[in-house]
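Read through the structures below before going on.
Readers should treat all values here as calculations from the given coordinates under stated rules, not as data from a laboratory. The structure presented is a predicted model; accordingly, all values stated were derived computationally and were not measured. Cβ atoms are built from the backbone, for glycine too; each structure is taken alone.
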Structure I
Amino acid sequence: MKRSVALLSTLLGIIWYASPAQAQSKSTAGFDKLRTLAGEWQGKTSDGKSFEVSYQLISNSSALMETLASANEPSMVTVYHADGDNLMMTHYCSIANQPRMRAKVPAGDIKKLEFSFVDATNLANSNDAHMSSLVYTFQDKDHVMAEWTLSKDGQKMPMMFNLERKK
């Protein structure tokens, strides 16, 4: 019995030590910046449409789930997480594909995170419509700009989302 308890204690210690929350890398600062988004947000797009966004820490705080909703349009989900020295995200788009993007985390005080296209599931070819980049600009703790870029047939169409934290 004592041997089982000792083994269990050792395993729990290893799991705690190796957990993503304990891992240190260049992505830590970037993910910590994204964590500050946790909560409820609202805003308008560059073409005047109102929307709401919810950010929720999930999976033992190792991922951040974003749910974007606007009137008369399907909701979309994006999940952000650390991946070594980079940040990754998967966007579950209403156009039924799932782009993955990567951001290199800048040194110092993070004012901007720029995600670039890596690949996508359910994308027959690269000319089909898909989200190809996302840039977060952190203005202050209650105001953030998110610029999503849709690519189709070689053309890029940016859409700005001005987010304000709900109070």
Structure II
Amino acid sequence: MRKGKLVKQSYFDPEPGAPGPLSVRTTRRVRFEELDPLRIVWHGRYVSYFEDGRVAFGREYGLSYEAFMEHRLAAPIVKLHLDYLTPLTFDELITIEATLHWCAALRLNFEFTVFNGAGKKAASGYSVQVLTDLRGNIFFVAPDWIEEFRRKWLAGNLSGKDPDMKPGAQ
């Protein structure tokens, strides 16, 4: 770190006694259709890269869209933030890291980092999602399925590809 320069470690401050964050990385190539007239990735595409990370996270930890639908839950985004740091270009192999931070409230605090082909941070940001039923009514008490995920995470007994957290597991 250079003298006088602040480096933000995370968008979310850890809560006292909170378990460590859970992270997943996935890679993909930048497609030609994602470029703007300047031949760099169009700014609106970065949100879909965040989505790629969120999907990979769900697959790894059993919080997939299919699992949410099976349990008749939704998780709409209520806040989204994005910082652009360096442009991405055609056919670049990029890495997207999605990190879920613990929150005592019933919401999903995801942080995202997109790395370019050289491993340099190209973009970062976060999203906040709340849990609702399929009509949009917000949950204030976790459904059993989510509560089990939270108990395992808090106890340090949650790892990626957890067979007990697959859809339908209670």
Structure III
Amino acid sequence: MKILFVGFGRAGKDEAAAYLAKITGLRYAGSFSWAALPYMAARLGIHPQLAWETRHQNRELWKSYCDELRKMDQTILARMALQSGDICAGLRDKVELDAVKAANLFDRIVWINRPGTPEDPTVTFFPSACDDLIVNDGTLEDFHQQIASYAENFLQLSLV
């Protein structure tokens, strides 16, 4: 099973992905940003650690450079991420989303919505483009319970 979590920045995508991996035994591959990190660091001319630490302050630049990276293959970041796991997070572009859907790279694409999180201009699609929606509107424990319920009831995965 291959799962992709998407949504606006700071909505809880990475937390959802990491927790799903923890409770199911599926492997968390990390975010698309993590897959793009070596390219981004080289493109920015800085150490990968610095590129990673400053990515949130440079969202538009990261989006632009990742768009450039994906010009020849819109699925490259997804394929790179999937080399190390089953669960990914952080796809941002509608063209990329359409490409991973066409290539059937993920069994489910889940939008994480966190009320009060500002719209992220680097995300160019809406929740309606996804298979499922999880609302992250409570405590961390509440969110974890929602992920566990989603895993059992919708994905029909056994919890470890």
Who wins on distance in nm of label points 7 Å out along Cα→Cβ at positions 30 and 78 among I, II, III, i.e. which is largest?
II
Which structure, out of I, II, III, was relative contact order in percent (Cα under 8 Å, 6 or more apart) calculated from, if the result is 28?
II
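Out of I, II, III, choose the structure whose coordinates give volume of the Cα convex hull per residue in Å³, for residues 54-93 alone equal to 60 when calculated.
I
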Answer label among I, II, III for the case where Cα Rg over 2.2 N^0.38 Å, calculated from the coordinates, equals 1.00:
III
